[in-house]
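Structures are listed in the sections that come next.
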Structure 1
């Protein structure tokens, strides 16, 4: 992309503010965090929109889905499966495109607005003691800025609803938690691995059943809107259902598959299948090992473990664990997020300076370099918080005891 040095300066400034906030224990008001976060995101959005380089999926998948929704066509079929999620986000794309905004702005504006929402919610997730600082740290997060405002990826939309589901679940609001989780699931398929975590936050089995029904109803309703909004036929719905949640077995971008493929990003169904078994087995073990932990710690452990063993990877995946690690940091969480931001930044800013041949040549060492980030992700897991701390109510005073007799 054009002006990579200036964009890198903006991102490094965010990282520097993060370090300063931790060093001097800054706890600015929410409006300050919002002003800083919106400022960073709009600056990067402006440079990304003006650049001649645009992410392939942003143009070939997201743009086609948005234009399809704008013209009342099925976004999945119109993009030939490049958009393989429910039509919720394309509806937002279509609304913004109808205002006359160019796609390079409209597509990023949706994710940027969602990411600003996370600034607010992550503070509430962190609690009253650390809430202000957590909101500021997320506002300055280079990974969040890159994924939402540079790449225009949909992770921020899924995360804003997912964090909202955690907040609702923690307060015992079953239907609200289920609806928010259903909206997260309608934004992308990956939150499904956290459905048991959200349901376990609800105090009774009856509420968990209500939450489960609500979580399943929302994606179903979005699927049911297709015949009404874009006039899809029954056959079209069956075709759409076959695409939903599907992923190509592309490996070699990250971790152990990058080593096995020599850093080449290629289709290897065998690695993908074996990797899925390893992935889901690892998630099951982690979920059991941290089953008594605080639910935010459990979530951080599961998402970090996902990154460690996943056979396929998109740079945007690195945003998944950021709100949860900021809400409940560990000893190495900032180091892990900083290393992840550096690796992602090299992909977004450095590799994009070259033509296809130059990109593929440098992609080899970049993909293999992910193995230097993974040990830090392992260290950042909440190893010493496997059991949630029980907050004991304060002992009654002598006067209170006398008053009750």
Structure 2
């Protein structure tokens, strides 16, 4: 299999390329022999595998708890190997338990923790690994773990806020879908014979209901296949450059929702950049890692442009000012941070501000969605009732 990779040499220079080998572990070992540190890896030409085993995945919450517990043990003076073995014994997540066991073995054999984490890019992001690398070099592993734990907790809280706000609208839509299916499968067929015996032309809405009911009952299997096929096609298309660019652009340009998503990206940008600067990484490396945290190709391209300008000697605030994707308040506060020599504090302030703004915007959006959904449900029920009752009422009037 052919694997594409991103790595860094001892001087911090970014290296990209491809290696043909049997598995990801051998890619890691090959790069290690060349003196390169693996940042990310993916199989070339392979589509993302669809995994239905979500019980053993390492969630953001699980990773945050692991990081916090490890930080507490290290700060208390426990040796790193002892701390890892202790965490392994109490770990409930099977996937992370196996990983921690292997980490303990490798660290006990003399491998730095950050280097051992590089073998598991699907669990530990470049941001996570680079932060620990800086902590190890500076002799402050506990501080690096503390920064990581704080970042992961903030990310988890933000995700929980957004997901929690979307539960009610999702439930309403699901209930509406279930009601429509029940009506089409059970209610309409029981009245079809009555409808066909009625004199006169049936309303167009009723004819659509009868046809839809017949189609759903006869070709339900075809509908399921079509839905699964559409999902898989969209998933595949999303992995292509054109598909990812179109969908990512749609996210940030969508009326109402686009503004919220842009604020989420700004929150992640500020929080991640601040954490990495605190860890002691050069600003160019910080931006390189931050790109992997922002899961949007449009913003990744903009951050890449900013990175190139910073490499050319332009201050971060000036580089951000030249982009249309970063608001004035962001680069103005970063300018203040650059002038005072405390840029990470400015970024933390911005991250807190945008996080609160996201929470407020999410609540506002949900408050607008809820009445809209109620109106949609009311209209759907009204159309069905009128379609069914109108012909029956017309016949009763003729009696």
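Couple of notes before you dig in:
- With log10 I(q)/I(0) by the Debye sum over Cα atoms at q = 0.13, 0.15, 0.19 Å⁻¹, for residues 151-310 alone derived as -0.75, -0.95, -1.23, matching label from 1, 2: 1
- Identity of the structure behind 27.4, 94 (criterion: Rg and Dmax of the Cα atoms in Å, calculated), options 1, 2: 2
- Structure responsible for 2.5, with distance in nm of label points 7 Å out along Cα→Cβ at positions 95 and 215 calculated and labels 1, 2 on offer: 1
- Label whose coordinates, when mean count of other Cβ atoms within 10 Å over residues 159-166 is calculated, return 26.1 (choices 1, 2): 1
- Structure responsible for -20000, with helix-only ellipticity at 222 nm (-39500 (n - 2.57) for each DSSP H run of 4 or more, over all residues; to 500) calculated and labels 1, 2 on offer: 1
- Origin of the value 4.4, where distance in nm of label points 7 Å out along Cα→Cβ at positions 87 and 263 was derived from one of 1, 2: 1
Only the coordinates and a few stated rules stand behind these numbers; no lab work does. All values derive from a computational prediction rather than experimental measurement. Cβ atoms are built from the backbone, for glycine too; each structure is taken alone.
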